[in-house]
Structures are given as C-alpha cells and as structure tokens.
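These notes open a run of structures that come right after.
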Structure P
Amino acid sequence: MVFETHAFTVNSLGYFSYGLSTSDSMTEYEFALSEYLSSFLTDSRRCRFRDVLANRTNRLTAVLVNLFQQHNASAVLRTCEALGLQDVYIVESEYDFETNSEISLGTDRWLNLHQYGGDDAIDRVYSVLRRKGYRILATVPTEMSRSALTISYDTPVAFVFGTEKEGLPHLAVELADEAVHLPMYGFVESFNVSVAAALCLHHAALRIRSGTSDWHIPELEQARLFLDWTRQSIPGADAIERRFENAWEGSRE
C-alpha cells in the first residue's frame, strides 16, 4: 500500500478537492481508509451510494415516541429511508424500540438512529433538536391543531409521532413548538401511526426539495456516511481495516 502524506480526497466520491484542511474535515487516515475500502465495492455499488447520498437531507426528521409494535416501528423507518431522511430520533421512556427485519428490509442500516431512554428522554431529545435548529411539530389527532399540510419549511422540521392507542405523552405535545394534524374526512379518528408518518413526511419531503436550495446534507457528512456504508457492505471489513491500519502506521514510522 502506498500513502500520500498531504490532505487528500476520496476520489471515488468526487466530493472534495485536494488540499482540503483535515482539521475541519475527516482525518487523513479516514480519507485513505475510505479510498482503500471503496476499492472492494463494485462500480455499481459506489454509484448507488453516491446517488443516495446526493438525495439525503437533514432538513426533515422524525421523532418516534414509545413505539412498541415492531411492524409500525419498522414501517416508519422504511418510510424515512425511502424519503431520504438520514436521522431518526427514538424515545424509549416506556418501551424499548424494536424492529422487524422482514418489514424494515434492513433500512435501519442506512439511517442514523438516535435513541433516548429514561424519564427525561423527551426533554433531552427536544433540547438536541433545538440546538440543531429544528422546529418541533407534535402530531395529534385533533383538528383543534394546525393542518400538517400548511406547514412552512423555511427552517428544519421535526415531526413527532406517538403510539396509535395512546398518542403522544402530554409533555411531548406541551414542549413542542406547535401541534399539527392530518385532515381526515371519515368516521375514523386517526390514521395508523406508520400511515400518518408516511403522509406527513412524504408531503414535507416534496415541499422541502421543491422549495429550498440547501436541503442536501453537507459534503463532509456525505463522505463520512460513505465510509460507514462501505464498512457495512464489505464482508470481513474489520479484518481488512486492521490490515490497512497496520500498514498505515508502518508507513508513518
């Protein structure tokens, strides 16, 4: 293995140019590792990663509060991944979050899942979201709230979803910036939570992509995700990375 000693880029990604300062980016080692591991991917796999990353966004996210039914939890994750969301926040103050691989189809592999347990989980996740600039919208069944179809997306938005039977805890609604609902025209009073999430997030994803120019995730984050996804995609990646690390350290002696 031959290593360059200057700050360099992941050529297979094409996201960066030579000379990018490693102080405000991935380390030189991580760039070299990503370039090396990507050589184990097929050309079609690398292209697929690039295409998906180019459509990822963190201007929209979902917060799932105490979802305990595996089929619902899995279906929501599958929807989030299909719509290009990268981050999903999970509150487990009452129930553990579990998925069914036959429904999620492994989509959780490609998402950043941020899990919060304990009695103060809602407080903590809301604090994190606000630091990141999100407007927090609690989804509720009552029409006394605002229609989710009339929301503006000039700032990042986090939709909060609860269980079908109990809905969101009072605290999750009280601490949100606003409560929203999906219009309904029949006798039934609520959608299945996975359906509600799909409707809200699909509408929001379309609005964000058509109305704002900065909905893409930053290039640096794309490069980091490329490395993470590559690691997950290569059989025996841990052993390959150990060999690479040993060779890298030897080249520095």
Structure Q
Amino acid sequence: MKTTLILAIGLFFSLVTLGQTSEELILRANLKHEKKDFVGAIADFSNVIETDPLNKYVFVYRGDSKAESGDFQGAIDDYTKAIEIDDMYALAYYYRANNKAKINDYQGALLDYNSLIKIVPLFAMGYNNRAITQVKLKDYKSAISDFSRALEIDKNYAMGWVLRGNARVDIRDIANAITDYNQAIIIDPEMSEAYYARGFSKILIGQNSSGCIDLKKAKELGKVETQILIKEFCKEVKRQDPW
C-alpha cells in the first residue's frame, strides 16, 4: 500500500510538470499497464521520455511495465536512469534492488537496499527485502536482524514473522522459529504458509502429532505441497484420521 501511494504521488508530480499531451500519454500508459498491455504502456512512456528525458517518474513507470513483462534487465536500466537523474529517489533503488534479485544479482540488490535504507530508514519492506537477499547469500544472522527491524516498524506484517521463522530454522533455532509462526497465525489465522512452516518445524523436533495437525490445516487452506510432508511423516495420524 505504501509503495502504491508513493507511485501515485509520483504520478501527480510528473503530470503537473508536463504539457497536456504528455499528461494524456502518461494516463493512457498507466491505463494500459493496469490492463496488462505492457507493450503499449512501454511505447507510451517512451514517447513521453522523448519529450521529457529528465522525468525520473516516467522512467520508473516504464521500468515497472518492463518488469511486469519479464524484461528485468530493461527495468533495471530504467531505474538506473531515474537514479542518475535523482540519486535520492528511494523508490527507484527499491525497484532496482527487487529486479536485481530476480536475475540473481544478490550482491547488487544488497547495495541498492543499503542505499534505500539510508534514504528512508523507517521503510519496513526495505529491511524485509534486504533480509530475503541475505538469506539467499546464506547470511542468516544479518537476515534475522533485518527481519526483526522490519517487524519493529510493522509488527502486523504476518509474512515477516514467517520469513524470520524460516531464517531461524536455517540456523536450527527451531523453538524461536515456532514462536514466530505462532505470531503470524495470530495475525492471520488463514495463512497456510505459517501452518505449513510450523508443522514442518514441529516435525523436525519430533512433535509429529502436533506438526501433522498443522500440516492438515495448511492443506485445507490450499497449500498443495503439504501433501508431500503428510505422506512422509503423518502415516500414523493418517490411519486414525484419513485426509
């Protein structure tokens, strides 16, 4: 929601600095983007850039359309251009980092998240996504620290508790991982990922009966891959309670 608001503010400022024709092109391009006509949106944004090559917002909009179409490197190039125009443009760092991660450039993503956090130190998703990148780099201690900071800023982000729990499982801190999953379930009782992760964690420490109850709940909530764990670890429970 915060990211959408920032984009909306950017759209407002980009419109007030342009002529009527460019305003119409931007509005039309955004409408095409919403309808998933990314090729058309990119073409319209490109036309605006031709007349206003220093509009950082339009580069981000075009980058977003490129990213949605699967052209992650093209998106990165557009976010880079926006940063060249304004090296304090936090949203451009955020999107560039996200797209670098998509092409497995985790070190590059980490640098961009670092820059983002320096500019907006209270942006929870900056810490959250940097932590995800650190997990990819197997720096679990730093990841847990960043997940914790993100949760200090936004304690109601259920997936953040799951992600920190997962990082704790990676360092075999199962008890605290389960505590994190418990909190995620309190926030969102219908979160299949939390039940799945808690169930698996319980099985890791020999609590198969309780773990299988969580796995069953995860399956009921639509977590398809849960069936693999149920088949492997819940045979006794399955005899008593066919799933």
Structure R
Amino acid sequence: MTNGLHQNRAFHFQNNRLDHLAKAKLVETDLYLPVKSFLEAQGYEVKGEVGSADVVAVRGDEPPVIVELKTGITLTLFHQAVERLAVTDSVYIAAPRGSGRPFLKSLNLNKKLCRRLGLGLITVRLKDGFVEAHVDPAPYAPRKSKAKSTRLLREFQKLNGDPNTGGSTRRNLITAYRQDALRCLSVVHKNGPTKASEVAKATSVSTARRIMADNHYGWFEKTSTGIYGLSTNGEKAIGDYAEHLKIL
C-alpha cells in the first residue's frame, strides 16, 4: 500500500447510535460504518461484503485494502485475514477497542502477531466512534536478540541430561541453576554443615556460596560465618529430588 492507514491513524465517526451499541450485544456489522468512514476520510471508495471479504476499499490505482471485522480478536479472525493475503498485501483486522490493562496487554501482543503475519490492526471504540489503525501491513523482518540466544544456549549446555518433559508448566522445572543448587544440597546432606568454599570445591559449582546465601528454594540455613546446613525444606528436597540427584 502506498500510504498505510497508520499514517492517518485516528478518526472519530460521529453517530448517535454508537453509545447504544457500546452497551448492547455487539455484532460485526456494528463496526462497518465507523471503519467505512475511517477509510473514506483517506480517499477510499468503500464497499461491504465483496466476495469473501467483509470490507473492500479502493483508491485510484493502488492495490485494494481488505478489512476483516470481528467482535473480538480470535484465532479465526487471523485465519481469515491470512487467507485474504492471497488477494492483496493490504489486509487489516478490525475489532472493538476495550479498556484497562488487560486490553492494553492483549493489544500489544496482537500488534506483535499482526506484524509477524504481515497484517494491519484497527480498533473501534464504539462509545464515541474513535477509530485507530495501530499497525499497517508490511513484510516482517524479525530482529534477533543475540543476548537471548546466548542465554538459551548457555542454559542448554549447562543443563545436565534432559530432566524436563516438553510442554510442562514452568512450575518446578529443573533448570541449570536448580541442578547446581541440588549439587550443593547433596554435599551438605552428606557432610552436614559445610564451608561454602568446600561445597564449591566438591561440586565444581563456583557460585555455591551465592546459591546457598540467596537460598531461593529455602533448602539451606546459615549455621555460622561461611558455613551452611540444611533446613527442614532441604531435608524434604532430598526425598523429593532423589531420582534426579542420582544423575548429577
């Protein structure tokens, strides 16, 4: 598209029915007139339900703009919009604008997804007819994070074995950090209260002192300067992680 809708992204559609619509059960057709007016204000000729598209807008010799309307942003809406990319590169999804933090969080996630899929995103605030284009369709060029990639590979390399089943919840996953803490746990359980330097030497965990001092899992207790023993939770962890301790 020569000029994306985002260039003129805000528009108020005045209609005395909108306040009523904001309170009533919404249907997709409620979005049509605000979106139509938004596009017409930018010089487009707009028609509804052309072929399989909810909204089609044409301006001069530019490629057509397609807008898919839904009362909420769903996977089905994304499916429909992706199908329309076979017709034109200028495809938008449009949905009612919500309010509050949950909506803003969802909006940011949907903006990211739209960028990845090459789609545009429009919201309509029905109580006052405010229409906004948040994202314009464009080819997606992902920016890789070298730092995140490095952290991922470091965790992969430090993780002993394959202790987690893919698809598990994040709770109680075995991370490389937890494995190091378990190594410290095993030594202190075997030897009783032990100097942090000796734990580090026995486990080859250079951060043993910090792990026991921070005590994220509640397994350790400081018995005197630089010496750590097991807490009640630590004794329990010996049993809870017995199978995993065998492979460390």
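Just so you know, all these numbers are worked out from the coordinates, no wet-lab data involved. Please read these numbers as outputs of a predicted model, since none were measured by experiment. Cβ atoms are built from the backbone, for glycine too; each structure is taken alone.
Values as computed for the structure displayed
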read-out: Computed 42, 20, 14 for semi-axes √(5λ) of the Cα gyration tensor in Å - originating structure among P, Q, R; value: Q
read-out: Structure with the greatest value (metric relative contact order in percent (Cα under 8 Å, 6 or more apart), set P, Q, R); value: P
read-out: Value 2.3, calculated as distance in nm of label points 7 Å out along Cα→Cβ at positions 50 and 106, assigned to which of P, Q, R; value: P
